[in-house]
1. Comparing structures I, II by volume of the Cα convex hull per residue in Å³, for residues 61-212 alone, which one has the largest value?
2. Can you spot which of I, II the value 2.5 was calculated from, given it is distance in nm of label points 7 Å out along Cα→Cβ at positions 45 and 85?
3. Mean count of other Cβ atoms within 10 Å over residues 29-36 was computed and gave 24.2; which structure, I, II, did it come from?
4. Starting from the value -11500: which structure in I, II was helix-only ellipticity at 222 nm (-39500 (n - 2.57) for each DSSP H run of 4 or more, over all residues; to 500) calculated from?
5. Among I, II, considering only distance in nm of label points 7 Å out along Cα→Cβ at positions 69 and 197, which has the greatest calculated value?
6. For the read-out log10 I(q)/I(0) by the Debye sum over Cα atoms at q = 0.06, 0.10, 0.11, 0.13 Å⁻¹, a value of -0.18, -0.51, -0.62, -0.88 was computed from one structure; give its label from I, II.
7. Thinking of I, II, which structure, once FRET efficiency 1/(1 + (r/R0)^6) of positions 117 and 221 (r between Cβ atoms, R0 = 25 Å, to 0.05) is computed, gives back 0.00?
8. Looking at relative contact order in percent (Cα under 8 Å, 6 or more apart), point out which structure of I, II has the largest value.
Structure I
Amino acid sequence: MKDAEKPLHVTKPSAGEGTVLVIGASGKTGRRVTDRLVASGRRVRPVSRSTDPSFDWQSEATWAPALDGVSAAYITYFPDLALPGAAETVQSLAHLAVKSGVERLILLSGRGEAGAQKAERYLQESGAAWTVVRCAFFNQNFDENFADSVRHGVLAMPAGDTAEPFVDANDIADVVVASLMDDRHIGQLYELTGPRLLTIGEVAEELGDAIGREVRYVPVSAEEFGAELSSHGMPEGDATHLAELLTEVLDGRSSHLCDGVQRALGRAPRDFREYARDAAATGVWNV
């Protein structure tokens, strides 16, 4: 799930380095990737619907200006790769990117989603040097998408008692940046998870421990969850599909750990407990 757009920072160009396009640069991973590239001195073009040039997945006229002069791109699809037609849209972008001279493409993908895996195949067939970063459910959903729920002590989700290997967005950003800057990551599919499996009930307990007050998990239906997403401004069709997707993905198919973070970075992934402690310290869940 993607978060609301936030201010973006653009680095001053450095000579002799290609520009990196970050699509979805206001999202959870996009802004972290942008910040890391800026800190490294790379030229970065972070784009979203509100930037100049703008980028809108629903408006192909915005794609070519965003790709102009770019040597590499980090691709995140909004609102989700599993939505009908999303993979084909990514395929069209990848073809245009290669035609425009983009040499390297990094795709943010999801676990257990047929549509996401189709998009991965399209990327691999594009002719560009590619890396796929396939990710579990983000830790940061709990302090961004579900912050109000956590703040009020009730985490209502259609997740049953399935365990999920929640992954930290900072680990994802580190893998993406490494993939953009080091040729050894070309042709790699990294499946990223955290270091342990947690049910949503256990997540609620971890969050409660970090905050210092109870957070309860309340299982809800996909219909109830979709209605909640719609009440926060998501189009009804997208909200319904994402709620059904979440129910489907959290059916146990992703209840296993992978070593993508270790393979890409040579270190262990960040644990959910550390994430919860650090997020709580920011005050994001204060009443």
Structure II
Amino acid sequence: MKTALETVGNAAATLSASSAAMKRKLERARWAALGLAIVAAILGALTTIVVETAPWRWAFAFATALALGLGPWLTAHFLGQNQATRWIAVRAAAEALKREVYRRAAKCKPYDGTAQEADIALIKEKQAIEADLGDVEEVAVESMDLPKSEIDLNTYVINRVDSQVSWLRRRAGDHARQAAALRGAEIVVAFIGVVMSAAGAAFGETDSAKYLAPFIGVVTTVSTALIAHIEAGRYDFIAAMYRATAKRLENEQASHAPTTPLPDFVDKCEAILSAENSAWMAKFLKE
């Protein structure tokens, strides 16, 4: 028979895996929308200046219209507010369950009574957290190595604090690098646009200038799409928030007095992680 800690830990792992799958779908759809915007712009330019025979012109025009139509369709079906809100709700529930597992394992209030009372309180908290989720599609779950019994200070620091600090710094670096790469691509595209505009002005009303004009529009579209993609991913915000949370956890650990009861230390660390969770939730829901 599973203990309350195992039951809630398994539920946290299941929701975490489900939220990760939802996030991957959102990210794939966002990248696909970016790609479709770029393809549509290029096809539109080619339709204008390259294809001269009627059959090929119609083929390019159809492909352009299809790419333009697929973008909004993809956004409506996979990048809408409902999909984002659902992902956020599942992710938040997973994080909340993980917090309660560690708080129960450290005997924080209201888990400071007898073992039976603490387990009953933990299951009630689980039910409250999951109350509004409804049915969640389950995916393959990997072990999260959550506590299955009560823990001491050293175990909490190693398995929770140090692990979270490492994860936060690694993911902050990932987001920062992705933002830098996208921003670098946008700068390159913008520079190409400046060069093409200058070349068009230098050539005047020649055929070369006419061929360049449509692709200047392509450059503008691609640059705008890249900027929108960066904003939608909130890469800079997430990187900064993760770094700040890691620093707060490190500061809390460094200032922890040996005489401070374990539940007090755990509550402070979990409050830091809860604040981080609430911050990114508010950012995504607002925008």
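1. Going through I, II one by one, volume of the Cα convex hull per residue in Å³, for residues 61-212 alone peaks for structure II.
2. I
3. I
4. Structure I accounts for this read-out.
5. Largest calculated value belongs to I.
6. I
7. Computing FRET efficiency 1/(1 + (r/R0)^6) of positions 117 and 221 (r between Cβ atoms, R0 = 25 Å, to 0.05) on every structure in I, II gives 0.00 only for II.
8. II
FYI, it's all coordinate maths here, none of it is from the lab. Just so you know, these numbers come straight off a predicted model, no measurement behind them. Cβ atoms are built from the backbone, for glycine too; each structure is taken alone.
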